[in-house]
Each structure stands twice: as structure tokens, then as C-alpha cells.
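Any read-out appearing in this document is the output of simple, stated calculations on the displayed coordinates, not a laboratory observation. As the structure is a computational prediction, the values presented were derived from the model and not from experiment. Cβ atoms are built from the backbone, for glycine too; each structure is taken alone.
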Structure 1
Amino acid sequence: MRRLIRHNGDPMADPIVTVAELLLPAFAAVGGEGADPVVRPSDRADAQANGALAIAKRLGQNPRQVAEAVLAVAKPMLDTICSNVEIAGPGFLNLTFADHFLAEQLGLAAADEHLGVRLAPVTKRVVIDYSAPNVAKEMHVGHLRTTVIGDALVRLMTYVGHTVIRENHIGDWGTPFGMLIEHLVDLGETEAADGLSLGDLDGFYREARAKFDADPVMQDRARHRVVLLQSGDPETMRLWHLLVEQSTKHFNAVYAKLGVLLTDDDIAGESMYNALLPEVIERLQTAGLLVESDGADVVFPPGFTNREGDPLPLIAQKRGGGFNYSTSDLACVIDRVERVHGDLLLYVVGAPQAQHFAMVFKVAEMAGWLHPPTEAVHVMFGSVLGPNRKMLKSRSGEPLKFIELIDEAVVRAAASVAEKNPHLSADEQAEIAIVIGIGAVKYADLSTDRIKDYIFDWDRMLAFDGNTAPYLQYAHARICSIFRRAEIDRASVRNDAVVLGEPQERALAKRLLAFDSAVWDTIDKYSPHRLCTYLFDLAQDFTAFYEHCPVLKAADDATKQSRLVLCDTTARVLAQGLDLLGIVAPERM
């Protein structure tokens, strides 16, 4: 069990964590050092401790007797936080928290700027590789998932105290650049720059490819230009920089519209590792890992075979001496471990690359570059599909451009806002439309288990009901309106006492206190959909509370103030949770 502390040293606000900490000495006294209480939320009570089963199995004892022994040790501590504790089934401890304990813990969370979320006990340098568009090509819908998932992980890791290094591994090197630079020369720098500045990167690339395919002279020129590029010819490098500069302007426009944290400072393109590629080969050779196979230098990592069952090689250097993506990714590992000093390397890349990264990581381990406690993880994800369950395309049949997707989301959201809130000014409607449209696109992606494909559905993602961003954003705005109508400063209630008299108040308090666990569960599994599920459940719990528990018209002032605390804390958790997903929570909608 992870043992974490609140960032300010106060007692844990999450009751599941608190009871686990309290039970730990009792389980250790009965089952020995390292015994885990295994405390989880339960439908039969507020929490259930299942650790007696493992102790009983190890000691050859009856699990109920083990649970009884644990309870005998822990009861004095449990009596301070629980209204009821019982042994059930094969040694389960069912725990019902006392209302005063939940109220006290909620008070701690409400008074805490971090809302009770614990910081990591040991901070890491986390390198997150995400987005990775290609120079001279426009970003398309295929870049959506890597960009929004990676951005959410950056925010989450930063929130719990890790040092996060963002790396945008853009495709800015290789043989196609000979073709692209020659096409730039043919057009003339001014005309090419003007065209690229208008955002028609795909058109530029298609023209260059068509000319290359049709003209043997162009092919010779492109091949010669690649040699000049790789040798560092100053004029060729200047032209290459022009292509990269114009492309990054397009990337930045997309990131700005989407509200993604990536900047030019985060670019770590393939070109950055070019000088390291010969060293990769030398170090693999020194380690005795390189084998010649069909004229290429390869490594055979154990456990990988082709369809025929033959060992599968990772090609480090192609026949003729060229390098490939495997060489570049091995160089990335060396750089991120030895120069950046990363402890955790996250690669937010599509599921089709699973075998590639598994082999790269294995070879890096064999070479001694990647070893505990340093860890590399492929955070894989599925595809975005159209209604026909095939890859999402534009109306013309081409991959849907990322910036067109964002623009359409805002246009569609604007229509919804105008219909729902015609009384708002045009400027307010436009501002809210941006927040809703972009939030809807991000949330639809993040709320899906990243391993799975999902169908892109405008109507569903922009709906104001169900598990959508507009629903959560509206829940936040509705809470803000309670304080606005009553002319009450939200911050003024944060130190008021909480009283849990109604079931809906209690359920909402428990959900709010689970924010800590939701954040950490999301981080542990690199799965933003878990935080989305939590936020949706929280919004539903708030709706039930609001329908059954009058706030401004409560029976007495103490109840009113307590319910205002619940309202304010809910709004803060919704806003913080959405922010961790890269989504804005507006105060008016």
C-alpha cells in the first residue's frame, strides 16, 4: 500500500486512506511486518478491509479468527472514527464511518487549497513524450488522443508534486526532407513561406511528393539534399529551419486553441538525437548485443517472435548504414536517462506501436541504459472512429484536420449556447462556446478508457446531460450561481462547520473526500477516464443533494452554512478535476 502524506502535513482527509493507516499497525501485529489491510470502498458499508484473507492463508489460520484478532487490537482506534464495525464473510471488516468523523475530514479538505489530495512521498522527474506531429504536415485527428491524454498526465503529475519534463518528439528529420527542401527551393522562399504561413502544410507536402514521384531529376536532387542535410551543410540547414519554423507556428496555433501546455521549449524532435545515433550502435556493439542479419545490424531481444515463431529482430542499423525509428528511440532513452535524468519515462503513443516500444525498452534494459528504479512505460491508446467504425475522416475522405475539428466544435457549441441562453450577450456566448466546444472534444476522448477505440459523436459529446463536459461544466456554473444569487463570497464559508444530517449530505461528503483516491488511481494507471468517472459521479451526487436538501432556504443558519460548504467544496473539486483534464469550468453558462 502506498503511504502518502498530505502536502501540508495535516492528517489525511480521505477516510479510506485514514482508516488504512490506522489499521496498518493492527494488521502488522497479527500478520507481521508488511501485512496490508487492503481497504476499499464498499457497497455494504463505507469501507471494507480484506487483508485478513492473505494473513490467514500465509499462517494457515481461519480468516475470521484473524479478523477478530485484528479487531481486538484496532478497536480503540476504530471507535474514534467509526459508528459500526463488523466481521463479515471470510474475515472481511465492514466499516461504517461516524458522521462527525466525515464532517471533520470534509472540514480539513474544504480548508485546504489542495482539497485533501496528497503529494507523492518521493518526487520523480517524469518525462512525458506526447503529441509528436510531423514537420510539413498538418496535425490531424490522429494527434488528438496523444495530445489530450499526454496533457492531462502532465497536469496530474505536476499536481501531486513531480517535476515534469514535456517532450514533443516532432518528426523533423529523415529522407523526406530532401524532397521538401528541394520543393521549397523550386517555389522560392517567399512564396513557400507565404503558403506555409496560411496553414496549408498538407498542400505543400502533397505537391512535393507528386513532383518527387514523377520526376527522376527531382529524386536525384532530393537524395543529394539529404546528404547535405545529414552533413550539416549551412544553406541546407537554413532551409530546413525555415520548414520547421513554419510548421511549429501551425502546431502552436492548434495547441493555443486547444489549451494545451506544449510550447516551443518542449520540442525535442528527431533531429535532436541525430548526433547520438552512431553512439547507439557503438554502445550496442560494446555490449555484445549487435548481430548481423541480412546485411543489417540487429538485436534479438528475448521473448519476441514473428508469426512463424522465429526470433524477431530490432533493427539498429539498416543494410547500407542507415538508421531508423528504433535507433532514434534508443537514443531517446539514453538522452532521457543520462542527460535529462528522468526517473519515469512515459510514451503517450498509439497501441499499434506496442511491440515496437516493448522491444526498444527491452534492448535498452539489455544494454544497461534502462534499469530500476528508472522505468519506461508505453501509455498506449486506441483510435478515434467515425460513425462507420472506421478511422475518422473529413467529408472529402482525407484525415480530419485537427484545427478544423476544434473550429467545428466551437461552432456547434455556439449554436447550443445561443439556444440555451439567448439572454447572454454575443461576447459572452462566444466565450462560453469556446470553453464548451473544446471541453466537449477533450472530455469525450479522456472519458473513454484509453486502451479502447471510441466513436466520435458530436451530439453525444455536446449534450448537457450524461457523462459529458457540458454536463460537468453546467454543474459547476449552477453552484456558482447559488452564491451569486445570495451575494455570498464563496471563500467566506470555507472554515464553517459541516453537519451531515441527511443521507444525501453524507453521500456527497464521502464523494468529495474520495477526490484524493480518484486522482491517485488515475495517476497509477495513467488513465484519465478514471478521473472523468469520479467527476461525473460527484456531479450526480450533488444533483441528488441539491434536490433533497434546500440550501439558501435551509431550516436554520447552521444547516445553511454547512450546505454552502458542501456546495463550495463541490464546485472547487469539479473545477480542479476538470483543470487536471485541461478543461475550463466556467462560472456562468
Structure 2
Amino acid sequence: MDIFADFGARVRATIARLGWTAADGSALDLARVVVEPPRDAAHGDLAVNAAMVLSKPMGKNPRQLAIELMGALAADPDVAETEVAGPGFLNLRLSPSYWAGFLAGVVRSGAEFGRGAAGKGAVNVEYVSANPTGPMHVGHCRGAVVGDALANLLAYAGHAVTKEYYINDAGAQVDVLARSAYLRYLEALGRDIGEIPEGLYPGDYLKPVGAALAKEFGASLEGEPESAWLATVRTRAIDAMMAMIREDLKALNVVHDVFFSEKSLQTGPEGDRVAQAIETLTKAGLMYQGRLEPPKGQLPDDWEEREQTLFRSTEFGDDVDRPLIKSDGSYTYFASDIAYHLDKYRRGFASQIDIWGADHGGYVKRMQAAVKAISNGEAALDVKLCQLVKLFRAGEPVKMSKRSGSFVTLREVVEEVGVDAVRFMMLFRKSDAPLDFDFQKVTEQSKDNPVFYVQYAHARVHSVFNQARETLPGLDLTTEGLAGADLTLLGDVGEVGLLKRIAQWPRVVEGAAEGHEPHRIAFYLHDLASELHAHWNRGKDLPQLRFVNVDDPLSSHARLAMVKAVASVIASGLAVLGVSAPEEMR
């Protein structure tokens, strides 16, 4: 049950019964009428803004409207108290019986509480999409976690989600990869390759690729011109890199549904889809021959003012029109990206989400413009940028990896601190904010470590139930038994606070899904865990508030239902984040 949606419907029904209309007699637009938690919990359980947002179209004083609405809602048996605050906000306090019914419903719903109804539409979430030129590094790690958690969140909220990885296997960087692998091939044959030349990939991760090439081809590729071996070595190297990338991601519990090859856009069975995308834009009158203004500031050394084939991206919100074909007749990266997003749209994804590194921020407007253009405004692209991750160990910067040659790998981070710590901490900050990741802090078993703090709350509930089974063996701890407890006994401020926090879960899910912000789930779980731990600590000084009190089995039964609901929500939230919910902490 979503109490905010429930009372939102009740408020709108009450407005209809009151016969409120706009000043000209027309029907009121109630879309902006919301029921939400009050900013100050002392003001009640629910805050209603109806009088504030409807006073202008009605031409009436908002406080007088709030008083009229308050009188009508006071008749609702589930409303215990009503109060008009400030210029016209209406605060409601719900009856103990309503909270009891709510909690019983949560207990019965279990893992389904907060889950959105299916059928909200298909969404494509593309994330990681790193060049297949080496192992995943910690920067890829953040994008992988954010994308995966967002996909989980959207699925939990009721969307049909496809997790996609775009393989950048058509650019110059894969030729550099092939040349680097060829050097390791010569090395595997026993040749002295000396220092890896600047511009090639120096990491040891290419040594197995070279060894595999030597085993497959022997010395037959040695001494051949590049044109004879480049395509073969490139294919083998890309396949090896993608196998390694899949394993790296699997270590993080990230599994994609689709791996889409950039190269296939021009070589697949459907023909040259980049040319087809440009033709689509041309038929729509969105391509022309023209000249671009030189970039502001210092001109690049390779700047050349010339007539180009340009896409009218400014018509869709971009800063300048963009070239799609180079002077040598080849396509720009942007042209391939347009074709790829057109392919996604034709696969049925009007809603597209891309997770990019922050260094691609300047690319966002043009890609969003392109998606609008190729779909005639029917599709939308949301881009989430992930800022840099800085690694520390006890406050000291972590040195780069020997294996990679230039960075710390994702696998190294996961192997040292574990999947749960990596995933939770990558989400315990907005993705567009820089993140400091300290290996020591994220493995501490203390309240200062958010992932431990949340997981410990879940484990603590299971410990409470173990205690209850031992000390109060007569209590019915089945789902129906807990739901049937006298839940009206939960009247302490800490208990009511926990109920209010539990009640926010469906609303948090909906808001996080609509905003494409999985970090909200991590923040909420930390708040919920904090309230559980705080109330537990109150029981140390006030025995009558303890979750299990042998002298008060009826209250204990109700409190066990309450903490069962807390654990259920924490487990659901951690599952969305891709983090385990342990029953005990060692």
C-alpha cells in the first residue's frame, strides 16, 4: 500500500464532493495536488498542498480553502487529527488503526511491497560500453554499477528493461589494439620486442592474447606486412578483450542482455545502417551542405574551413550543427552513434538511457538532438554522467596497477573489498559528483561504513527473531501470525517514526525510477537503517521498548511485525542495488 497515493486519491475525491471548480466554472486541474511527508515530522504524518495550488485558479484565499478541506477530511475515520499550517498547507495525522492496517499489509506483501505494477513500457539502458582494448578499470566500475542498479530499479518499478553494451569495435583504437597484440605475439615467439612504443597498449593483459596467436598461427604471421595480419589479429584481440570484459563485469554481478557491435552497423546483414540513418535525416530535410564557424578560443591545429555534410542538430536543442561525413568520405563517430540509437528506437525503445563518463559531457546535447530527430520527437534519450573515482587506502592515494599498465582494474578492487562494498559505495553518492573510495573505510565494521551499517540492520532483525524464538516460543512468527498481531500497540515515537519511514518506500521507488537516480535507494536504506539502530539503542535504556520483552509478549509480537517489515524493505532495496542482504554479520 502506498499511503501517499491512497490519501492523494481521497483528497481528490473530497475536492470533487465539495464541488470545487475554477473561477470561470470549469473543472480544476488536480495534477499538481500532492500528498507527501511533511518537512517536519512533528507536524503530522501527511502534508496536503491542495489549497495552495488551487487557490489561484479558484480565485479564493488558500487558508480558507484549507479550512474547508480540513473539515471534510476530518470526517474520514482514518484521519485522527487535522491542522492548517502557514498560508494554507493542510497537515494530517493518521489513526493508530490505519497504521496497524498499513503494517499488516506490508508484512503480508513482503518483497512485493513497493514493487510497481508491470506494463510501464520498455526502456533500454546502455552502460559501460568501454572500448574493447583492455580490462575494466575503476572508472568503468562506477558506470557499470550505476547502469546496472538503474536497470534493476526500473524493472522493480514496472518497466520492461533491456541491459545493453555497445562494443566500440570499429574505430582506430581497435587497430592500435591489434598492433599491440601483434607485438605480444612476436614476444610469445621468443623475439625481443624491447619497450612498448608510445601510443600502443603496454599492459601485461595482452600477453595471453599474444600467446594464443602464437599457438594458433605459429610463426606464419611474422614478417608479413600489416595489411596481411591486421584484420585477423584485430578480430582475435577484440574477442579476447570482450571475453575478459565479460568476466570482469561478472565479478561485479553485472550481466548484459545485449552486446551490440558498432562494426555491425556497416557490415551486418541489414547493409550500411549508418548510410540509412543519414538518408532518414536527409528525407526529413535535416541535412545540408554548409560551413561551420570556427571553434571559439584557440583553433585546433587541424582546423580546416570547408563545406561539409551537416545535420541540423540546432533545430533540436544542440549548440551547433554537426558534420556526419568526413572529408575522406568516412563517417564521423557521431554518424555511427546516430545509426545505433536509431536501431534502438526501431527495436521499440522510445525511452533510452545512456550511462557515460563525465568526459563525454559535451556530447550529450548533440546525441539528445539526434534521438529527437530520428524519431520525429517520439523518443527521448537521458544521459547520466559518472564522475571520476579516486582510490585511497587509509587516506593515501592508491598507485596504479602493474597488470593494466596505467590504472587500477575493476577486478582488483572487487577482489580486495568484495562486490557488496563496491556496489553500495558507488551508489552512495550522486553519479555526477566525484567519489573518493577508500579501501580501508569501506571494509570497516562500523556505523561510519554505510554498506556495513545497512547490512547490519538486516542481520540485526534476524538476530531479533532468533532471540524471540528462544525466549518467547509461543509467539506465532509466521507471516499471518505477525500480520494478525495487535499492531495498534506501536505508539512510541520511535516506532511511529519507523512506520513512517517504511511507508515512504513505494514513493522513493517511484521518484528514483522517474528521475533515473538509483542513489536515492541507497540514501533511503541508510536512513531506514539509522532509525532501526537508533530505536534499538533506546531499548538499552528503556527495557519496555525492546523488540523482544519477555514481560510484554503482545508488544513484542507487534514490534516483531514492525522489524520484519523493515528487514523486508531493506532486502528489496539492497536487491535493487545488487547488494546482498545477509542474515548474520561476521
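Taking distance in nm of label points 7 Å out along Cα→Cβ at positions 20 and 60 as the criterion, the highest value among 1, 2 goes to 1.
Work out which structure the value 17, 13, 9 belongs to, where semi-axes √(5λ) of the Cα gyration tensor in Å, for residues 388-427 alone was derived from one of 1, 2. The correct label is 2.
Assign the value 0.30, calculated as FRET efficiency 1/(1 + (r/R0)^6) of positions 116 and 212 (r between Cβ atoms, R0 = 41 Å, to 0.05), to the correct structure from 1, 2. Kindly include the intermediate steps, with their values, before the conclusion.
On the way: 1: 0.10; 2: 0.30.
The correct label is 2.
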